[in-house]
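We did not get these values from a lab; they are worked out from the coordinates using the rules stated. Note that the structure is predicted; figures quoted are calculated from it, not measured. Cβ atoms are built from the backbone, for glycine too; each structure is taken alone.
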Structure P
Amino acid sequence: MPELPEVETVARGLQKTVAGRRIVSVTLSKTDFIDDPSALETHVPGQSIERVERFGKFMLMRLRKEAAHQPTSSNAGGDSLLVHLGMTGHLSPHPVSEPSPKHTHVRFLLDDGRELRYTDARRFGRMAFLAAESLPAELNRFGADPLEISDAAFAALMQSRRSRIKALLLDQTALRGVGNIYADESLWRSRIHPMRIAATLSANEARALQKNLQAVLREAIALRGSSIIDFLDAGGEPGKYQRRHRAYGREGKPCYRCKRPICRVIVAGRSSYFCPNCQPRPRSRPRQGKRRKPVTAGRKRTS
């Protein structure tokens, strides 16, 4: 499933290719992944794409209502289109004359004769039209952006949680945009086991994790994300960061640091890859069982 670097890659590509274009019409096919199909068909045509940006694992297409008889002026309605690509979703512009591939479920006709097409074989994504007044409530459900969070806020987040560090990194209400791949990669760089309790990280470990998480994300963005199965950017090209994975998906392969085989463990219901030597498993505390009362010698049994 696309994570922060992949979504950032697609958003940047769309910002270059469709920002400023007006949406003439909307054509829908399958709609089970769309929050309110009728709202999409009613409110999106006639609006222009002001900009395309990333918000966590979502793409946010900011729309602009054109003032009547003044197509160049902005009547900032503040409406937006929220798009999650799911596991197999693609959003990219194409000439109208180009045949639509199978599983094309949404087509936005643009004023320059192209179509912005959403294709999704498995339809695990999400698309929603959000009016200006409903957008804040939708976005406030998510946590801080890992590339923008302050040092103090990141340290406070670590110290305040008793959850496993891998689970915390995946929690979108804590940090928006981080997924399985980049959580494993940043923990490997930081030499932190995915089952460590977040609050047990020292100040130095928390600083190292924040630094490595941001470095991994920026490097992945520079290489247009990771193409594990079928991720493609807005231009139809695969990412290249999968060639630099040091932990994710490498079970049984030698660690790049110590040559010990990479292991896998389930954390928060997800496979987590780590080096058992470089990322030592946290020591488990012995359980304090209830002490049994001593039996008094010579006590008679009653029937």
Structure Q
Amino acid sequence: MPYELFDRLQKTPLEIRGASVEVAFATEGDPVFHARVLSWISRAAVSVATYYGQLPVKRVRVLVIPNAGSRIGPATTFGYAGAAIKVSVGQDASEDAFPSDWVMTHEMVHLALPQLGDQHDWLSEGLATYVEPLGRFQAGQIPAEKVWADLVWGLPKGLPARGDRGLDHTPTWGRTYWGGALFCLLADLEIRQRTANREGLQDALRAVVASGGNVEARWPIERVLETGDRATGVRALHELYDRMKAMPVSLDLEDLWRKLGVRGQGEGLVLDDSAPLAEVRRAILRGSGRST
């Protein structure tokens, strides 16, 4: 993040639930383009604040680098010298492209986890992959079917392949992003089943943020797990990490979707409320009612 460049640029402040999102554009451009990008960033901040009960940091700087073309991204989140996000955005991106895009929400979820050791990138990227659609759903931005369709599409990419040595030792793209997301879903299910749906992963993650565990801090992974487990009252995070950190753990996803009541129908997806774990599925979407 070129902080010196950011500090020299004109900034647009966005106030989101008591936190400040400062946006700067690296180059001057079309005011209509700027307005679309600002709305996109604001929607992402609202979705993350909705999931966590607050924005994970009091101030985040967002540097937008306009590019040729229509691609949104790539983007990177930083924690040193203050929370910051750098994102490239194609100036030809259509108006319709922004409301459906996930990139900025993904990056803002990164604000909600301390910096960890490199071998734990799967937790950072997996959380961002898992929480992003849930936050957008809870903020009223996407339907429930979209959340589960994304997971049905992506989670098979996170299953262990031949030669896998566990999440801490297999830094492939699939295991980092979708293997990490699979850990998060399994943790959510385990917490909810052990607590009769009173608690979920969302409660654990909110506790981490409330304890100062955001991107501006550096924690060992054990502190993240301990903080989350203490908040929910069960040892689900520690126990699941012990199972998955150094050994491949396979899962019958088709059976899991059947139990959750997530099933394909034609080219779409339907949610079956008569399934054995349908109430758990609904609780994951409904989320925590507690404030931080």
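Quick one: Kirkwood radius over Cα pairs in Å came out at 19.6 when computed from one of P, Q, so which one is it? That value comes from structure Q.
Here distance in nm of label points 7 Å out along Cα→Cβ at positions 254 and 270 was derived from just one of the structures P, Q, and that gives 2.9; the source is P. If you line up P, Q by mean count of other Cβ atoms within 10 Å over residues 110-117, the top spot, with the largest value, goes to Q.
The greatest value of mean count of other Cβ atoms within 10 Å over residues 134-141 among structures P, Q is that of Q.
A value of 23, 16, 13 for semi-axes √(5λ) of the Cα gyration tensor in Å, for residues 30-101 alone, calculated from one of P, Q, originates in structure P. Each of the structures P, Q was assessed by FRET efficiency 1/(1 + (r/R0)^6) of positions 6 and 78 (r between Cβ atoms, R0 = 25 Å, to 0.05); the largest value belongs to Q. Taking -7500 as the value of helix-only ellipticity at 222 nm (-39500 (n - 2.57) for each DSSP H run of 4 or more, over all residues; to 500) derived from one of the structures shown (P, Q), identify that structure. Matching structure: P.
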